[in-house]
Structure 1
Amino acid sequence: MSDSQNQPSQEDLQRVERLQTAYARMKEEMRKVIVGQDTVVDELFMALFCRGHCLLIGVPGLAKTLMISTLSDILNLSFNRIQFTPDLMPSDITGTEVIQQDKASGERVFKFLKGPVFANVILADETNRTPPKTQAAMLEAMQERHVTAGGQRHELEEPFFVLATQNPIEQEGTYPLPEAQLDRFMFMVKVDYPNLEEEREILRRTTEARDVTVESVLEASDIQELQAIVRRVPIADHVLDYALRLTRSTRLTTDSAPDWIKEWLAWGAGPRASQFLVLGAKARALLEGRFYVSADDIRAVAHPVLRHRLVTSFTAEAEGVTSDTVITRLLEECPPNQSEALNDGKLPGVISQ
């Protein structure tokens, strides 16, 4: 891409300024309902502006559903919640064709009745409780942004944003999402317990008479416009190479992986991880009011992008090592400057000169 194409126009800079102002307002509106969870909210907005989807991990009762429905209200988007169960069929999600009689002509015709997936924001609750056939129908909607019924394609309305949750896989009656399906989610977002002060505030808010109304900040057209501008944010070659070093260092079959990675991982991240690292970093830069990407932006999105794309080995599990542990050490031993990493001797060279 030429320098002239990388240079932001005055209109782009004005949009970035408007986005930063709107983002501050969105967080204020979220705080009316949600206590804490600032990192979670940031990651949700970043994925939304990248046209990505999120998988939320956390114990029940952490207001995941409330957070997502509040998000749709702030963005003035339609919202549907789909509760996944073992008996849920694909047509229960996508919709089905029914025969209806035309009152004027008396002729019977097929009509497609849209399912709950036809909304801007979808909460796919406990996705791993439903069989693979239904998971595949949801995956098609996420990836292709359309559903197929009766041989006809039905496009989903943009913006389309899926936030899914999972049950712990050791529970009975669950169908763990395969790695290929997990890879379709841009972020895996960890929703943790609130701290003491946050939980005290939650108790105050939820045990007294209180009526809160949030205001919409952005329309669907505004979001689509911002989704387009994310991809126009320029990124320097050395920052792009840093994203590549992170992902390629996790692949056991290459010379890029250090010995401890080969011991702790059974499978590394694919090219989609590199793509989402860059896109997530671009969105983070915009939300902070910058029209350029830094290495800190890449590091900030490394955990949500990589944690569900790294499969730990039996050795790692025996030692209590998680994918987050691997990512944290990787960030420590893989500095943004490649020459620094080579001089340290911690990581082999990844980008050939």
Structure 2
Amino acid sequence: MKRNRLGRSGIVVTDICMGTMTFGLQADEKTSFAIMDRALDAGIDFFDTAEMYPVPPSAEKFGITEEIVGRWLKGRNRGELVVATKVTGPGHGWFRPPVRGGFTALDRRQIFQACEDSLRRLQTDYIDLYQTHWPDHGMEQEETLTALTTLIDQGKIRAWGSSNETCWGVMKNLWEAEKHGLARMMTVQNNFSLINRRCESELAQVCRKENVSLLPYSPLGGGVLTGKYNGGALPKGARFTEYIENGQPRQKRMAARFVNERTLEVTARLQVIAADLGVSVTALALAWSRQHDFVASTIVGATTIAQFEESLQARDLILSAETLARIDAIDEAIPCAMTEDGLRRL
């Protein structure tokens, strides 16, 4: 498995990262342990979690995923593993961390408290990559960066990154860090897949020129690219099934962005390409993500060992120029599949 450096940091990781957002909800602790064991056996050393996991978040389940990962870590050589987690921040809107209550922000007090809580749940004395889960563009960025720099100086985190960040947000943080002599952002973790290719334009340029590594999440489009929603199917236990049938308004809107006529048509056309190669669309999608030069590690998730085994088929899959051209032709025919613009075209 290929290994890449995270930004300009000293952290080098496998180009597949084990995502954990289903652990403690869709996957119980025994299954979660089995999936992480299999990831380790496959050579993966990079594990990503968050204080607000599992998803969909709730006050009752808040922090459970970190606790599961922490209990698993206790039986491993911590120095051989790279662990990433996140402080929630304010941007999620419909969910607030219950342990801090009220309005949450990326200020000094809340970042310090969130980090201490994550260290306790993870049963470790340091976090390799600490990420802001949602940006706080209304916050004075110097305060956020100063808090994160302090955590690095204290040895509690090794590097920091962001998630769900805009191009402006990345550049603003890099500028503030340079201006005030603070720790720079090393990674950005955003949604990037064959049904959401927006990172290939402006954000890719930022990552290349500024040496910030992209960590794509939802490379399978929230499961859409597996084909399980094709033909109008709503499989029991699937996240978007729950959002569509029982979700809050924001969850329903999110489901509509991922599961719509355009994304399902893209999936159907990709299935033809995958069949010609003798692989699944899952393997095709993950291999496509890993071949981008600005991507350091692609985050994969699973609720069962069988799902994870399918993802592992992408480890040695290299897509040819011809295959990449066929994929690009689908994007040209059906652009902006899961953007708001794409929805307006329905």
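All of the numbers you see were taken from the coordinates with simple rules; none came from a lab. Quick caveat, the model's predicted, so the values are computed rather than measured. Cβ atoms are built from the backbone, for glycine too; each structure is taken alone.
Of the structures labelled 1, 2, one was used to calculate Rg/Rh (Cα atoms, Kirkwood Rh), for residues 49-232 alone, giving 1.02. Name it. Label of the source structure: 1. Quick check: 1.00 is what I get for Rg/Rh (Cα atoms, Kirkwood Rh), calculated from one of 1, 2. Which structure matches? Among 1, 2, the structure yielding 1.00 for Rg/Rh (Cα atoms, Kirkwood Rh) is 1. Thinking of 1, 2, which structure, once distance in nm of label points 7 Å out along Cα→Cβ at positions 81 and 209 is computed, gives back 3.9? The value was obtained from structure 2. Once distance in nm of label points 7 Å out along Cα→Cβ at positions 225 and 249 is computed for every structure in 1, 2, the highest value turns out to be that of 1. Each of 1, 2 could give distance in nm of label points 7 Å out along Cα→Cβ at positions 161 and 305, but the derived value 2.0 comes from 1.
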